[in-house]
Structure P
Amino acid sequence: MDRDPTTTNPDLYHVLFENDRVRVLEYRDVPGDQTQPHHHPDAVLCALSDFTRRISTDDHPIEVGLSTGEVRWMSAQEHTGENIGQTPTHAIIVELKEPAGALTER
């Protein structure tokens, strides 16, 4: 099964840029929206709005609240998400394509 978020949730995730090293996604939802199970490689998330979400990995839910401008590291993971707040979510996610520790000569 394809767990790419642009396939599992094409109405919420949109590719803004992609090359051989990164993929940049825009994510937008409204309160009550939920995502299907999907996978992200190692990534950096930048919040473009204040939001509160419930993220569930292996049936272990956690609540995450971010403020506009906050930036977080996300280790590779498969999860579902739900907007449990009162505001829309707007975020940019920069997914890394190179495995951790990979050194390249460029």
Structure Q
Amino acid sequence: MLVDSLIKEGYKDITVLDTSKSSLDLVKQKLGSQDVKYICEDLLNFKANKEFDIWHDRAVFHFLCTVKEQERYFEVMCMSLKKDAIAIISTFKIDGPQSCAI
């Protein structure tokens, strides 16, 4: 997981966003770091109160099936990033899974 690596490298001011409180609770328990902010919210409704250097999407975009959702995703991402930020967006192949594995 990218967050694990960032913490090991000494990065601070990390934010993790997920729609699932139980998933966030598991990540909190696993990481045990005070340098991470956890936000439980639908990404399409997210309004950042700061700009980020890196945006890492681990297969959220893949599950946005409508053009409206995809456009909103990029609006949120662009409003959330600094000018020279980096976006890493992971998706599955077109005929890939329709839901996340448990």
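Values quoted throughout were computed directly from the atomic coordinates according to the rules given, and no laboratory measurement underlies them. The shown structure was predicted, so the numbers you read here are calculated from the model rather than taken from an experiment. Cβ atoms are built from the backbone, for glycine too; each structure is taken alone.
Structural remarks
- When helix-only ellipticity at 222 nm (-39500 (n - 2.57) for each DSSP H run of 4 or more, over all residues; to 500) is computed across structures P, Q, the figure -9500 traces back to Q.
- Distance in nm of label points 7 Å out along Cα→Cβ at positions 10 and 42 - structure with the largest value, from P, Q: Q
- Test item: relative contact order in percent (Cα under 8 Å, 6 or more apart) calculated as 26, pick one of P, Q: Q
- For P(r) over Cα pairs in 10 Å bins from 0, in percent computed as 15, 49, 29, 6, 1, the structure of P, Q it came from: P
- Label whose coordinates, when distance in nm of label points 7 Å out along Cα→Cβ at positions 50 and 66 is calculated, return 3.4 (choices P, Q): Q
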